[in-house]
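What follows is a group of structures, each given as structure tokens.
Rule-based calculations on the coordinates, nothing more; no lab input. What you are looking at is a predicted structure, and each value in this text was computed from that prediction instead of being measured. Cβ atoms are built from the backbone, for glycine too; each structure is taken alone.
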Structure 1
Amino acid sequence: MHEKLFTPGPTEVREENLQAMATPQIHHRSKAFSDLYAHIQTRLQQLLYTQNPVLLYTSSSTGAMESAVVNGVKKKCLNLVNGAFSKRWHQITKAHNIPCDALALDWNRAIKPDMVKEKLDSGEYDAVTVVLNETSTGMMNPVQEIAEVVQGYPDVLLFVDAVSGMSGVKIEVDNWGLDMCLAGVQKCFALPSGIAVASVSQRLLQRAEELNRGYYFNIPLMYKYHQKNQTRVTPAISQMFALKNQMDYIIDQEGLDNRFARHDRLAGIVQKWAKKHFDIYPEEGYWSKTLTCVKNTRGISVADLNKELANHHLRISNGYGDLKEQTFRIAHMGDLQVNDIYGLLSTIEDILDL
């Protein structure tokens with residue numbers, strides 16, 4: 001028996017989606033593939049409330065993050081940093097020798113819109129990166145409000161890492177004015193890892209044409225094939241079959257509003273439990289709807305807790321990086337249900353004698 005995953009990626013995958021990956025391969029230049037691509041495209045646009053193209057990357061989300069700054073920063077980038085993955089975006093930008101600054105906060109503090117406005121008033125920047133839902137800290141930044149600020153600067157593009165939020169919370173790409181919104185499918189999509197998806201605005205496409213940077217993650221070249229319902233290079237076809245199956249389930253069976261409401265309910269259950277027995281790491285008012293980062297106020301050994309949970313075929317995540325053992329993370333994302341969460345929390349209570 002495998003360990004049931006309550007980790008913030010990879011997440012638990014339903015048997016139906018694992019079976020979909022066993023579909024016989026098709027050629028990526030065939031009509032059958034183009035039909036598959038077009039179907040997935042329509043579904044992803046529905047999920048993200050967008051008319052923008054949603055590109056498929058055969059990579060982890062980090063590849064799409066790199067693609068954003070390589071294709072989208074002409075002058076200087078403002079990286080909003082309050083966790084491990086927003087810090088990664090700053091590291092990626094620097095690694096490409098793209099001019100950039102980090103607006104860095106303590107990891108338990110959310111990025112506020114007025115902080116962004118103050119930086120953009122300088123006129124130095126033409127792009128901003130932000131993480132919607134910090135997987136390392138369980139922090140959900142107010143991206144909609146930040147996007148409203150960025151819209152006041154017509155030459156500034158906004159790139160959003162929605163890796164551990166997409167398909168768990170409502171993201172209105174067009175209404176919010178997001179120029180790239182990206183995620184990997186191994187988190188809230190509840191699929192095996194191997195694909196990242198990213199909506200791309202016309203503004204980003206235009207700037208990418210001007211810059212003409214990169215090769216593998218070159219957005220204009222990817223878009224050229226996208227218009228034919230194909231990918232530029234050989235894609236992860238098996239994962240695409242699973243993605244089609246899951247998107248049909250999310251939209252046709254569960255329903256988007258129901259899915260978002262379920263994630264909200266699961267978050268409430270875990271966060272009430274965390275406040276009763278421990279504490280929650282990020283500042284109140286900005287807690288994630290898809291994972292909870294629990295502050296280890298009891299000084300338990302998180303590693304030992306996970307060893308005991310393994311005897312029950314369950315797994316959570318330790319704190320990330322410097323937060324290891326200081327926190328632990330319980331994911332309540334993907335296709336997990338209320339009974340799954342209650343079962344996990346009850347088992348933890350028994351192990352710790354809470």
Structure 2
Amino acid sequence: MTTKLRLGLVGANVRSNWGSRTHLPALAKSADFELTAVCTTRMESAEEARRMYGAKLAFDDFRALAACPEVDAVAVVVRAPVHYEPTKAAIEAGKHVYTEWPLGRTSAEAVELTALAHARGVHTAIGLQARVNPVIVHMKEQVDAGYVGEITACVLTLMRAGVLERTAARTWQRDASLGANTLTIAYGHNIDALRFVAGDFGRIGGVVSTRIAQWHETDTGRTVEVTAPDNVLTSGVLKNGAVVSAHVAAIPWAGSGYRMEIYGREGTLAAMGDVWGPQLAGVKLFGARGNNRLAEIVPPARLFHFRDGDPGNDAFNVGQMYCAFAEAIRTGQGRQPTFETALELHHLVDAVAQASESGREVTMR
């Protein structure tokens with residue numbers, strides 16, 4: 001059996017949301033990585049994670065973890081506004097690095113990190129897990145194989161719950177400048193999956209709007225002002241000529257979930273689920289050719305690389321990413337989205353914001 005790669009995880013707090021729900025369970029079942037080191041901002045919580053998940057080392061300083069000779073690769077799973085520093089530290093230490101999306105708080109940070117990783121020759125992965133989701137990968141394969149023929153139109157909708165009140169620990173996302181909101185995260189994940197399946201944009205226009213301008217903090221009683229957008233509506237044309245409509249929103253009640261539809265001359269494909277994006281479990285693929293009745297299409301077993309994972313669990317696609325990341329480190333040829341993928345998406349998100357501010361379409365390079 002191949003020796004496992006030694007991973008250090010920055011953001012290993014057992015009470016965190018995404019990391020404890022996905023990364024830590026995926027690593028516990030990984031055939032490629034062993035969780036060697038964990039890092040949080042406090043040694044008490046780092047030690048708690050070390051004990052709970054069987055790691056050898058605990059750190060309260062991500063720079064020390066990155067410099068540790070017993071670590072081969074680093075995963076950065078902290079809040080989006082602080083991805084930059086631990087990612088940079090890992091690259092400068094010569095470690096391969098998997099950072100959650102978005103890569104940086106701004107495109108400028110993403111440009112710098114991408115260039116640094118290239119200069120240091122390290123392998124990278126970005127947490128756009130839809131690109132390793134068997135359902136979305138098979139959807140792309142079907143499009144490439146001509147299932148729908150020439151694409152004429154694409155429609156993307158995501159209406160997800162966006163509560164009007166929350167605890168003070170969760171209201172930091174109200175600040176648009178921190179780079180973690182409906183435009184960057186929910187829209188970013190979803191529009192990237194569409195790009196992956198159907199092709200890149202030639203031009204794009206949009207409206208980025210904050211419809212809920214205040215949140216209520218349940219534990220403090222305060223009402224706080226919100227600048228982060230909650231509605232992103234875009235239209236555009238792909239380089240292949242297909243017309244695209246996309247609406248991603250955080251709405252107060254009864255969200256209708258996720259749906260991505262690809263229409264062509266020969267058929268239709270649709271991915272859908274009661275989730276807030278194709279990076280998560282619970283998305284199914286449907287298709288129709290020669291009739292108007294969609295039928296489920298089950299992805300083939302060869303696309304399920306995370307053998308010990310449960311495809312019905314949100315940790316599964318994170319496990320898929322770790323499989324692809326390990327393949328890249330070992331062979332130089334990986335299937336994972338890289339920092340270059342992230343940089344392209346950062347530029348697209350910027351273009352949507354620019355289109356909204358100017359009221360004009362933006363032509364993509």
Check the numbers for relative contact order in percent (Cα under 8 Å, 6 or more apart) across 1, 2 and tell me which is largest.
1
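Hey, helix-only ellipticity at 222 nm (-39500 (n - 2.57) for each DSSP H run of 4 or more, over all residues; to 500) derived from one of 1, 2 reads -12500; which structure?
Attributed to the structure labelled 1.
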Out of 1, 2, which has the highest value for distance in nm of label points 7 Å out along Cα→Cβ at positions 23 and 319?
1
Among the shown structures 1, 2, from which was the value 55 of percent of Cα pairs over 16 Å apart, for residues 199-238 alone calculated?
2
